[in-house]
Structure I
Amino acid sequence: MTEVDAIRTFLRFNARVRRRYLRAILDLPPEERLRDRGASYPSLQEIYVHTLDGLRAWLEFAPQDRFEEAEPLPAREMTEAELLAETERLETVAATFADGLTEADLTREMVFHFPSEGGRVEGRFPIGDILWHVVEEELQHRGELNALLWQMGIDPPLGRVEDWTASKALP
């Protein structure tokens with residue numbers, strides 16, 4: 001498996017498992033999914049939406065040098081329909097971005113600008129590093145969701161080997 005294949009597999013794996021986490025969150029009463037649990041982002045829904053914001057920022061805005069336009073989604077106000085639609089839309093964004101990659105693209109720098117203390121700062125990172133960061137960020141927050149769900153007495157919808165195997169197949 002090449003590195004591009006591994007990245008595509010991880011992105012597909014995260015998409016498969018992400019859907020189950022969204023369903024688990026949406027199955028909770030609104031007051032439970034929006035309750036401040038003292039985590040990196042206050043509620044389960046806000047943690048989930050933060051992972052969507054990461055996909056938006058790194059795979060939609062940064063490649064077009066529009067990083068500063070990547071305002072966070074209104075996580076607390078998003079309806080079930082909006083969460084489902086944005087999840088589906090960003091799965092397409094990620095797949096489209098990854099499907100067009102070659103091995104050589106992974107070392108090519110993505111150059112973008114972001115606001116910082118009243119000015120604009122240039123960011124330059126290899127595309128492969130950005131993609132691995134996107135994967136890691138989602139896994140990190142999924143672990144956080146696991147811990148919070150366990151604290152609530154709910155078994156989280158963990159990724160399974162079957163998800164990984166299915167993710168290796170071409171879409």
Structure II
Amino acid sequence: MAAIFISFTHKDEDTAKLVKTFLKKRLGDDATIFLACDPNDIVPGEKWMSRILEELKTTKVLVALLSRAALRRPWIHFEAGAARMVEAMIIPVCLAGLPKGKLRPQYFSDSQAMELVYPSDCYKLESAIAKPLGRKPPDWPGRFPDEGNEAAKRPYRQLANAIRELGPPRP
């Protein structure tokens with residue numbers, strides 16, 4: 001069962017895959033991450049609704065990838081509501097210029113929202129997930145975002161750059 005559940009709309013699938021790959025590399029294979037579009041997470045012939053419900057029952061962290069399009073889709077709200085019922089941490093991640101201050105409903109707006117625009121944002125995502133998984137958050141490689149160990153910052157920079165390159169979701 002997944003400790004981390006990535007909630008997204010189909011239009012943000014490429015971003016969701018990038019986030020899963022990043023988290024898998026950073027947290028290791030023992031950090032189970034569920035992504036409904038991953039053919040290894042739901043296999044052909046499997047009852048997808050039952051599988052999603054089972055994963056939501058055990059999740060510790062729901063990473064909600066939110067764009068304007070995503071907020072109009074019922075599945076994002078369903079998954080966030082289910083995560084709230086099991087007292088999982090909900091991390092709202094604003095995409096495609098969605099302002100953090102405009103998040104609604106309350107299960108998104110009452111949690112500290114973030115973006116994945118800068119390397120330090122990607123570091124904050126990893127750090128936020130560490131605590132509910134019983135891990136020590138990683139140290140930021142430098143006192144300020146623009147100084148420190150460049151090699152250690154590389155994975156954070158790569159994710160931020162890749163998400164920026166994707167741009168807004170397809171219409």
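Tell me which structure, out of I, II, gives 23 once relative contact order in percent (Cα under 8 Å, 6 or more apart) is calculated.
On the way: I: 32; II: 23.
This value belongs to structure II.
Which of the displayed structures (I, II) returns the greatest value of mean count of other Cβ atoms within 10 Å over residues 38-45 on calculation? Don't skip to the answer; put the middle values down first.
Details: I: 17.1; II: 11.0.
Greatest value across I, II: structure I.
Taking mean count of other Cβ atoms within 10 Å over residues 6-13 for each of I, II, which is largest?
Once mean count of other Cβ atoms within 10 Å over residues 6-13 is worked out for each structure, II has the highest.
Taking distance in nm of label points 7 Å out along Cα→Cβ at positions 30 and 46 from the coordinates of each of I, II, which one would give 2.3?
Details: I: 1.7; II: 2.3.
Checking each candidate, the match is II.
Can you say which of I, II returns -18000 when helix-only ellipticity at 222 nm (-39500 (n - 2.57) for each DSSP H run of 4 or more, over all residues; to 500) is computed?
Values: I: -18000; II: -13000.
Among I, II, the structure yielding -18000 for helix-only ellipticity at 222 nm (-39500 (n - 2.57) for each DSSP H run of 4 or more, over all residues; to 500) is I.
If you work out Rg/Rh (Cα atoms, Kirkwood Rh) for I, II, which one comes out largest?
Details: I: 0.97; II: 0.95.
Greatest value across I, II: structure I.
Kindly point out which one of I, II the value 2.3 was derived from, the read-out being distance in nm of label points 7 Å out along Cα→Cβ at positions 62 and 134.
Working: I: 0.9; II: 2.3.
Attributed to the structure labelled II.
No value in this document is a laboratory result; all are computed from the given coordinates. On a predicted model such as this, the values are computed, not experimentally measured, just so you know. Cβ atoms are built from the backbone, for glycine too; each structure is taken alone.
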